[in-house]
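So, here's a batch of structures to check.
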Structure P
Amino acid sequence: MRKLVYFTLAFVAGTLLSQYLLPPLGRLILEVSVGLVFLAALLIRSKTGRWLRWLPLAVAGLGLGLVWFAGYEAIFTAPAQRLAGTEDMVTVELLDYAQETDYGAKAAVRVLDWDIPGKAVYFSGWDLLDLEPGNQITAVAEFDEAVTVGDETSTYYTSQGVFLRLYGDENTETVKMGRAGSLRYLPQRLARGLREAISERFSPKAGGLITALLTGEREDMDEQSRTDLEETGLLHITAVSGLHCSFLIGLMGLLLGRRRRLTAMVGYPVLLFYMLMVGGTPSVVRACVMTGLFLLGPLLGREGDAPTSLAAAALVILLGNPFAVASISFQLSFASVAGLLLISPRVYRTLTGLWPAERKWAKALRSFVLGTVAASLGTLLFTAPLSALYFQYLSLVSPLSNLLVLWAAPFLFAFALVLTPLTMVLPALMPLLALPEALAQYVLTVSGALAKLPGHAVYFTGAHLIAWLIFCYLLLAVCLISRERKRKYAFTAVLAAVGLLAARSLPGLALGDNRLTVIAVDVGQGAATLLRSGETTVLVDCGSLYAPLGPGTLVADTMASYGWDKLDKMVLTHYHEDHAGGLGELMARVEIKELLLPQLSDSDDQGSLQNEVLSLAEAYDVPVTYVEEPYCETMGEAELTIYPPLTEGDVNEEGLTILCTAGDFDVLITGDMNGSTEKLLVETYDLPDIEVLMVGHHGSKYSTTEELLEAVTPETGIISVGENNFGHPTAEAMDRMAWQGMTLYRTDLQGNIIIQAGG
């Protein structure tokens with residue numbers, strides 16, 4: 001059966017090449033080449049050379065991966081591409097409950113009256129949230145392919161099996177009952193009911209964790225809890241995986257007794273139903289397939305083989321959707337299990353030799369402690385590069401956090417899963433819910449305490465720490481090939497620790513001692529500007545529309561890489577998501593001493609985000625100051641001046657303007673104000689000639705006007721911009737700045753941009 005492993009590895013390689021590296025023509029050339037190699041391998045197959053015996057199988061897997069991806073792409077993406085940019089009447093059926101977005105709601109749907117295979121995503125108004133799975137909607141909709149978002153290729157939707165986006169006109173929508181209430185959507189309804197029951201019976205923080213643990217839904221978790229779990233390496237307990245399947249099968253074993261065959265027979269429908277409840281993400285499918293193959297052993301009288309089960313799970317997922325190879329959950333899930341299978345046993349054997357134990361209780365304790373540590377280190381070794389790539393961080397306390405928490409996770413899962421439904425029919429059992437409540441609070445307390453430890457995580461925001469990670473893997477490679485047995489692991493650990501200390505120190509040393517440091521953080525289509533002078537740090541704005549990571553996370557990671565753990569002041573120019581949407585994430589990570597805000601003249605619709613900001617400030621006990629007249633304050637060797645809003649009526653125009661001066665060096669930040677407000681600004685205040693201008697409104701044609709440029713004569717312009725549908729930065733704005741003779745930098749091209757004055 002190990003033949004399946006070799007075949008699947010090659011198949012995965014083929015889908016990876018197709019997804020990330022090869023254009024269609026390159027794929028065709030490689031497919032032909034693979035076919036020729038396959039024929040040659042069959043002809044020269046050797047009975048003595050092991051690698052030659054496996055070569056035809058591997059080549060066949062590679063070729064099938066390439067062909068399968070190409071065929072799938074032609075069948076599923078071609079119809080979406082033909083419809084992109086068109087508008088027509090369409091009927092869709094909801095596959096699950098809708099999710100809230102910034103501008104309404106979206107839901108996974110199946111298109112009923114068009115020859116469109118696979119799933120689609122339907123975007124519409126808030127009323128979509130009131131519908132149930134199975135409801136059918138007929139409306140005029142605009143079609144757009146999901147392979148690209150804006151002007152760039154994206155794998156976000158395609159990795160989920162979604163190839164078409166529909167933007168419905170809610171004024172034309174008609175809703176029919178459809179198949180709502182049918183058995184087809186029973187798992188989704190039960191998942192929703194369980195989620196609602198949990199929210200009613202537990203405290204908000206504990207309920208959010210329990211919901212995530214049982215269903216994989218993290219929407220009910222508060223930002224602080226989610227951040228703490230993430231940074232301590234515990235967020236995996238909220239991602240439905242093999243851990244949850246083992247909990248479920250273990251619970252069934254307790255209920256059914258030691259009847260392996262009965263447990264296996266009952267286990268299959270239970271696993272299938274659970275998979276439908278929590279959604280068929282790659283990690284869920286992988287876990288269910290592997291667990292299912294494990295259960296198959298007692299029925300066939302054979303023992304399972306973990307590598308073969310892992311290969312089978314990967315093959316099932318990729319045959320269903322080869323685009324899933326780009327899914328982060330797919331990559332992390334399989335990488336972690338590979339680490340458990342290949343590395344953890346070696347680590348466990350090594351550590352066991354260092355901890356002799358004779359008594360039964362001592363052996364049990366050793367087994368739990370060393371097993372948990374070995375599992376954490378094994379998964380960490382294989383997932384660290386992916387964490388650095390996708391999330392830009394690596395938790396250093398994950399072995400300790402897992403040691404302290406993993407014993408509680410199965411009990412929390414079992415008690416919450418059993419008691420929550422029971423209390424719905426037997427209210428007298430409500431006092432028993434105190435047990436899962438206490439366990440959830442324990443998990444949150446441990447993660448919160450460890451997240452406050454200095455150096456609990458490494459943030460890969462610069463080249464120094466990326467180089468350190470590569471250095472660690474080179475050390476490990478040398479360690480593995482070394483014949484030294486006693487001291488090589490300890491020596492490797494010491495060198496890695498010394499390298500980490502050096503890498504963490506270098507970014508701060510590189511900044512040096514300057515009167516003012518300006519960092520435009522690359523948050524995508526949004527804005528976040530750090531100002532640092534002496535020991536004082538100020539952040540102007542923190543938001544984004546399309547950042548792959550949250551803007552608050554990106555800012556906090558950047559600060560952590562320089563050793564900055566607090567903000568003396570946080571300034572919001574105005575209340576829009578691309579300038580203020582990351583505040584919750586930021587407050588969960590960074591202490592903020594004062595929040596400076598504009599006061600809106602009309603707090604109706606425009607003030608909804610303002611109210612959210614005020615709620616966050618209250619939750620984190622951050623003092624709030626409204627800037628209603630020019631505000632001046634010294635920050636280190638610089639002077640910070642904040643000008644109040646100059647007009648009323650529009651959120652962009654009711655914003656703050658920030659001027660930061662260090663000697664003869666000036667930085668001006670105007671937010672998203674348009675040309676008329678810029679004109680009023682230069683007429684109202686005596687602004688100096690400035691060195692750096694944070695280009696207004698991400699390079700909109702209505703901002704950074706000639707009046708402003710002639711008044712302040714900036715030498716350098718920084719455009720905070722990302723992937724967008726607005727055409728930012730516009731040619732008109734770029735031409736005006738070029739005519740001024742400005743040197744321009746863009747965060748979408750250069751990443752984080754650092755400018756220093758003095759020193």
Structure Q
Amino acid sequence: MAVDKRAARLGVLATVSLILIGLLGARLWFLQGVQSDEYQAKVTASKNATVYIAPERGRIFDADGRVLADNKRILTVTVDWAVVKKEKDRRELFERLSGPLETPVDDLMRRYDPCYLEPKPCKKAQQFDRLLPLPLKEGVDEDKVAFIKERGEDYPGVDVTVQYKRVYLYAPLASHVVGYMGAITKENLDTYLAQGYKRNERVGQFGVELSLERELHGRWGKKVFEVDASGSIVRELVEQRVEPVAGFDVQLSIDLDYQQYAEQALETELRSRRDLPFEPTGDHAPRNPLDPLTQLKTRVFYQTLPDGTKVDYPEYVNHKAPAGSVVVLDNTTGQVVAMASYPTFDNRWMEAGISGTKYKQLFPSTNPDGSKIDPDQSILVNRAVQGNYNLGSTIKPFVAWAGMHAGLIDANYVYDDKGTYTLSQIPPEDCQNNGGNYKCVFKNAVCGNGAPCKYGPVNVESALAVSSDSFFYRLGELFFYASEDLPKGDPNLLKVNLQRFGFGAKTGVQLPYEWAGRIPDDAVKAALVEAGVLAPGEVPRLLVGDEVQVAIGQGLMAATPLQIAVAYSTLATDGFRQQPTVVKAIYAPLTPDISPGVADLSQGTVVKSYDTPVIVDQLEDNGSLDAITRGLRRVITGPGVDSDIYHKTTGESLFKGFPLDIAGKTGTAQGAANLPWNDSSAFGAYGLTDDVPYTVVAYLAKIGYGAKAVAPVTKCMFQALTDPTMLTPVLVSDTLDVQSTEPAPSNLLANATCLARVADGQKG
């Protein structure tokens with residue numbers, strides 16, 4: 001019985017053994033037959049080493065081929081991670097390299113381990129890609145590289161790679177347009193890695209460097225080497241080599257000659273106004289140091305509060321004049337010829353390897369007391385596309401077209417402007433002046449006698465010429481009730497028509513962070529109320545007073561200077577709205593140079609051209625555009641209107657004897673507390689002849705009203721566009737002073753006489 005049990009156990013063991021042997025055989029067959037290729041690949045890979053080759057980034061040129069962004073070839077000493085895996089080997093190698101690289105051993109150790117000598121726990125992330133050799137030092141001199149290469153046996157695993165550093169030859173000119181580069185942020189890392197980027201690359205962070213990153217970047221190349229057990233290279237596997245592909249070159253439509261002048265005129269005007277005291281005369285005209293004819297006037301200024309009390313202000317208050325923008329468009333193509341934003345910066349700072357402390361010193365986000373910095377003082381903002389501004393009276397031409405297109409008025413409609421406008425459909429007992437809740441009475445800007453201007457009977461043309469607020473108050477009220485009569489759910493009538501000029505939407509220009517602007521309607525106001533932007537108690541829907549304010553460019557309406565320029569360019573092209581572009585052409589890589597710092601565009605290969613205008617919309621015209629242009633031309637040339645007195649147009653005195661045929665409109669956006677020294681101003685103008693195919697828009701913050709403050713900049717810009725003698729040569733930048741505490745040096749007009757103003761004129 002026992003024998004039988006032993007025999008049974010032996011039989012079971014034999015069976016199990018046979019099964020295991022069968023499984024092992026099957027596994028060996030599977031590995032040999034099915035997975036042999038896969039394992040062979042793994043073995044081969046373990047004997048190969050891949051070195052990636054960085055592509056040369058595409059360059060950026062101005063309209064004439066001047067190189068705005070170039071690449072400087074730099075040598076970087078690297079080491080294979082595997083060679084320095086052991087701390088003993090790592091320290092010994094770094095001690096030998098410390099002298100030739102002129103770098104402390106501890107700094108080299110931190111390259112390998114960012115937590116080296118840091119208190120624990122340390123969770124600093126490794127900044128370098130483990131699939132690439134560890135970069136020990138960038139920008140190593142040729143002689144030091146030669147020294148290391150000649151003694152390769154002393155520096156196992158050490159190699160030299162060629163990389164490129166971005167160079168901005170004409171900085172700080174056009175820095176807001178060109179942009180700058182920086183390390184890939186944690187938030188964007190996965191996206192870039194998925195696109196074939198390397199972890200430690202620098203990529204565009206602002207301007208065209210960011211918006212055209214994919215075109216400029218190029219494609220990485222690689223070399224594959226067979227290595228022995230010690231990691232030494234045996235041979236290159238040439239058949240696996242992939243050459244890097246340089247990025248496309250980009251030609252901007254920006255002309256540096258005009259760009260420089262725009263930046264100079266903008267900064268000169270802002271700085272001169274900043275040093276002026278506000279002088280509360282009847283027309284709010286400050287003393288002008290550039291115009292000896294201006295007489296100093298004094299008057300105690302006060303503000304009357306809603307409860308009737310008067311608040312006195314100092315006799316003199318300086319204009320803040322912190323910021324501004326100038327945009328020049330070519331009406332034939334929609335190309336941006338110049339785009340200036342102030343305050344500006346030198347984009348070379350981003351390539352200078354400055355510390356975080358230095359960066360905060362140059363580009364502060366807070367004041368010394370810890371309070372948040374005034375947005376008007378922010379430097380890294382392109383105000384041409386990111387500015388959030390009331391338009392003031394520069395909106396009136398478009399409201400006029402909207403009124404005629406909607407059938408509310410025609411070109412011959414006449415309104416008797418008596419200096420004030422009273423809403424027609426609000427019961428008198430509900431008005432503030434009678435103790436009610438509604439503001440029912442709206443006033444024109446004041447004339448020289450300190451009272452609201454009375455223009456008498458005006459039509460579209462003359463209302464634009466003298467900037468009659470009351471005419472447009474009336475039009476705003478008509479729009480409000482016309483929208484109220486529409487079926488529920490239909491869009492606001494004024495908003496729909498203003499959208500035809502591009503307001504309330506991004507222009508599509510090739511620049512990042514563009515703001516869409518804002519045209520108010522019920523939904524927009526409700527959102528602003530919910531967000532707490534408006535004063536407590538505001539009704540979360542559009543009221544007639546809101547629409548009246550929009551009609552003169554105040555209140556909730558806002559736009560960017562580029563949007564304003566696009567709108568005025570639409571008038572210049574007889575109703576054809578074009579998509580603006582800062583890019584003129586994209587070229588195949590490696591466009592040759594004609595001289596240092598200048599590309600020979602005639603020898604380049606155009607991949608894509610932007611010379612053909614892109615028409616976004618075409619406005620209907622039944623004589624409305626002609627009436628508007630006549631009115632805007634009168635703004636420049638006169639005449640004004642005769643009523644109680646002769647009222648000049650807002651530009652009549654400033655442009656007296658001006659040789660160019662242009663049309664334009666001033667605008668003043670009321671500032672905080674409705675105090676005149678907080679007023680911002682705008683001027684939009686366009687040429688009326690083929691030899692002046694430009695639209696110019698200038699917007700200056702907290703500088704005073706349009707005819708006195710911003711119109712001179714526009715005037716000078718038009719002169720410079722047609723008179724090359726006003727331009728100064730554009731020079732390659734001096735070496736960046738890394739000891740400076742200024743984000744950019746001053747850039748003022750050599751001759752500022754064209755900015756001289758006159759004492760008369762009214763707010764517009």
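Quick check on the output: -8500 is helix-only ellipticity at 222 nm (-39500 (n - 2.57) for each DSSP H run of 4 or more, over all residues; to 500), derived from one of P, Q. Which one produced it?
Q
If you rank structures P, Q by volume of the Cα convex hull per residue in Å³, for residues 461-684 alone, which sits at the top with the largest value?
Q
For which of the structures P, Q does the calculation of Rg/Rh (Cα atoms, Kirkwood Rh) return 1.13?
Checking each candidate, the match is Q.
For structures P, Q, which has the highest computed value of FRET efficiency 1/(1 + (r/R0)^6) of positions 181 and 493 (r between Cβ atoms, R0 = 41 Å, to 0.05)? Could you put the intermediate results ahead of the total?
Working: P: 0.10; Q: 0.35.
Top value of FRET efficiency 1/(1 + (r/R0)^6) of positions 181 and 493 (r between Cβ atoms, R0 = 41 Å, to 0.05) goes to structure Q.
Using relative contact order in percent (Cα under 8 Å, 6 or more apart), single out the structure from P, Q with the greatest value.
Q
Quick note: the coordinates plus some simple rules give every number you see, no bench work behind them. Predicted model, so just to flag it, every value in this text is computed and none were measured. Cβ atoms are built from the backbone, for glycine too; each structure is taken alone.
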